[in-house]
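Please go over the structures that come below.
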Structure I
Amino acid sequence: MIEKREFYINGAWVKPSEARDWQVIDPSTEEPCAVISLGSAADADHAVAAAKAAFPAWSATPPAKRREIVARILDQYEARKEEFAHAISMEMGAPIDFALNEQASCLPWHTKNFLRAFDKLEWIKPLGDHAPGAMIALEPIGVVGLITPWNWPVNQIALKAIPAMLAGCTCVLKPSEESPLNAMMFAEFCHDAGVPPGVFNLVNGDGMGVGSRLSEHPDVEMISFTGSTRAGKAISKAAAESLKRVTLELGGKGANLLFADADDKAIERSVKRMMDNTGQSCNAPSRLLVERPVYEATVSKAAALADAIKVGPASQHGNHVGPVVNKRQWEQIQGYIQKGIDEGARLVAGGPGLPEGFNRGFYVKPTIFADVTPGMTIEREEIFGPVLSIIPFETEEEAVKIANDTPYGLTNYVQTTDGARANRLARTLKSGMVEMNGKPRGAGAPFGGVKASGRAREGGHWGLEEFLEVKAISGWDSAVDMAAE
């Protein structure tokens, strides 16, 4: 049993203000794998005070020096990446190979992209030739609170803590209490990389305790949150009193439009993308809209693909899916599967209950429903599990109408070999991201949505700008700059 009851505040591991143990459960076994402490408002206050005290010196540190320090975090990752992946796998259920190759590797991927973007930032520049002496300066916003989820834990830490520190902000991280071990290792990376005391702080806790306090704290200038839309609304309300900046990356119900001319790998690609991470991704393509001429063939192939997906423990090597994160999540997914059956959708793969051969662990059968109609519960609500809904359509216009008829707007997908159609759909689908024909969005592309998916833009220079204020200056004496050179 791992015991990690301390918080990382002001460059040291400190005891919580009051004892409040929390067991981290291994979802593969349903057994505790670690004990941490849940912090209180007092612990959050302690961390914010440390970050506030560190801000003047860190924000005044030359950008090149900040870059040098943050880049050293990559050295710490390289030295401990297998241990890092093991922590993620054990606490949230990602199979170990997936944890190493997809989950843990998010840290170097995003960090390198941020460093590349950082090198191109102009911290102060002229407004334009039309306005002599007018300058635009970029300045760090201040102390920021970072609240991250359990499903892609390192991904979200990297998308928040790395750009915040590069920008010159100091931060307090509250990771999910479901997957805190990787975050505590990240704190160790920061410490060993030489991040100055108070620049990065970590307090474990739940949303009602530490999360709420960070959201309302008058000395926190910004909250960056990834999680449910419900929690995002609560954070926005709490933050409104102090008029802090709030950036939200929330839920999704992505539509995946598959046309009759899609390439031969489109169905396989679509099912795999849905089932990766056991469906626990906000950008999962959970609604597969299929053009009528290829509908039944697509349903049959998708069902066969789902039936062939292996389910197994997170500690096992191989290309399989693991359990979902906890009992509450498992029960919620089971409820959605039953709802799909009750509302008349056609179950073609998977279904309720544990997969064959399992009597423990939070495992879910990769499940597919066909003949789903707009308005069904499984078509409207984010399930956050390995459950795919297949919906037929007759025309492109109908497909767009179904795709856009959702409160969410994170990622939509298109499968077609018609370039003109693909480009047209990329502009008409209402979402922050559109991925077509399995092509990645590209290194440094922003991640974020619209509507109930929140409006954060994380990654690349957009992710850096989230943590910067824009200052307009008039009467700048450029002759002084020239003389200094």
Structure II
Amino acid sequence: MAAIAPALGRIFEPLTDEHDYTAPQIDGVLPPELTGTLYRIGPGRWEIGRTRLDHLFDGDGMVSQFIFDGRSVRFRNRYVRTSQFQESLTSDRVRRPGVGTVRPGGFLANVGRAPANVANTGVALHADKLLALWEGGPPHRLDPDTLRTYGTYTFDGVLRGLLKSFSAHPKWDPQTGEMFNFGQDFTPLPALNCWKADRHGRMSRLASVRILDMPWNHDVALTSRHLVFVLDPYMIDPLGLASGRGVMASLDHRPAKGTRFVLVPRNGGPARIIEHEALVHVHVSNAFEDGPDTVVDLVLFEDFATLKRDLTDFRTSFTALPPSRLMRYRITPAGRVIAEELADVPGEFPQYDWRLSGRRHRFTYMTGRTAASGPYDSVLKVDGEGGAVQAHSFGADAYVGEPIFVPRTPDSAEDDGWLLVVVYSSQEHRSRLEVLDARGLAPVASVHLPHHLPLGFHGTFTRRVASPDAPVPGPETLPTP
């Protein structure tokens, strides 16, 4: 695969300023009924002083906030004050390894050291608490108005010791208000720890599933009866890890071990583990029960080696990810897995109407492309009933992030609303927030920022309008790379 254009690679340049302003330019007309707050998260920089970070997942977490009041959009961004970030204010060197970045100093400087929790992958608002998520440790709690960091959050001590991991992809039951998630333990006994927090934020461990040959896993789906895991054989070489090579360098895809679908009952009882041929994926979409069957959608990639390379060589190749397609897998009570292709179009970051989380849905939204290769320059809408694909391209100079669906009203139809998506323009070296009509993907409004946003991962929208008058803590001066 050819390297990305150098201009598009500027999306990985750091954003060293923390902003707070009303968007100076909006093209089109903001829908007056579109009110609330969009939170986005991702790495804001991939270097600390003289050290360049070597993996996409190792950048310092930065949360962006778009506040819609029906007339204007207020923008704020702020770095999560993790231990690594705080240390970088007084040191120009990495003091702890990342998942793909080793500390300078060789074997003795890295062996036995856990990766830094950089709080850069997911963002969630639950029980009035805004959480910045990173799957190898506890979340960091932020103020939903000012984005101030309060510190790591353990759900009143539930996340502690070996049970501290909390994935970056929680799922919610819209009927009960409960939040479900998981964490992985690799030692001393490998296990999937499944968590449930009620609508008030009180959390308990739902189940602990012991799995030999535990692979690395990034995401989980939710139905009305199950947590659904799709465990591809991403195996960590313990010798490589013990030698201080880092987590990602020690990770490999071993197809002979196959993929395991794991169904964990929400109301107790033993988990079902169903063996299947090896798959390659990162993110699942929605899941639901269809009679006696459990159904889960995911984005299937063509190969692991290219995907792993793109995560490491992200400055030159990530925005042109390998071919992928949207798939549906049906698990029967007899343990049969039936695969169905929903759309043969390259994309990632699948989203849907969260009001239907855990229940049958029709539409999936993704960032993607209509060409066989190249950057993700389009928003895609896949109709699960018939496979029709709509696409809206933003042009060859664009990189398009994850689209978040916002319903027009609480009881509007599944695709009656808007898609909110951050688009980077390499020609301008600036970013903007696009508002699209979800039904036909027609542009509604473009909220232009006077600067760029580095490539981000995930987001969430809430009808809660963050206070534009809340005082923002003064930013520390970030070291110049």
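Every number in this text was worked out from the coordinates using simple rules, so none of it is lab data. These numbers come from a predicted model, not from an experiment. Cβ atoms are built from the backbone, for glycine too; each structure is taken alone.
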Report summary line: One of I, II was used to calculate distance in nm of label points 7 Å out along Cα→Cβ at positions 312 and 336, yielding 4.1; that structure is II
Report task. Rank structures I, II by FRET efficiency 1/(1 + (r/R0)^6) of positions 208 and 376 (r between Cβ atoms, R0 = 30 Å, to 0.05) and report only the one at the top, that is, the highest. Result -> I
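One of I, II was used to compute Rg and Dmax of the Cα atoms in Å, and the result was 21.0, 60. Which label is that?
Values: I: 23.3, 77; II: 21.0, 60.
So the calculation was done on II.
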Query raised in the report: For which of the structures I, II does the calculation of mean count of other Cβ atoms within 10 Å over residues 56-63 return 25.4?
Result: II
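Supply the structure label, taken from I, II, corresponding to FRET efficiency 1/(1 + (r/R0)^6) of positions 240 and 264 (r between Cβ atoms, R0 = 25 Å, to 0.05) with the calculated value 0.25.
Details: I: 0.00; II: 0.25.
Structure II accounts for this read-out.
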Report task. Identify the structure, out of I, II, from whose coordinates helix-only ellipticity at 222 nm (-39500 (n - 2.57) for each DSSP H run of 4 or more, over all residues; to 500) was calculated to give -1000. Result -> II
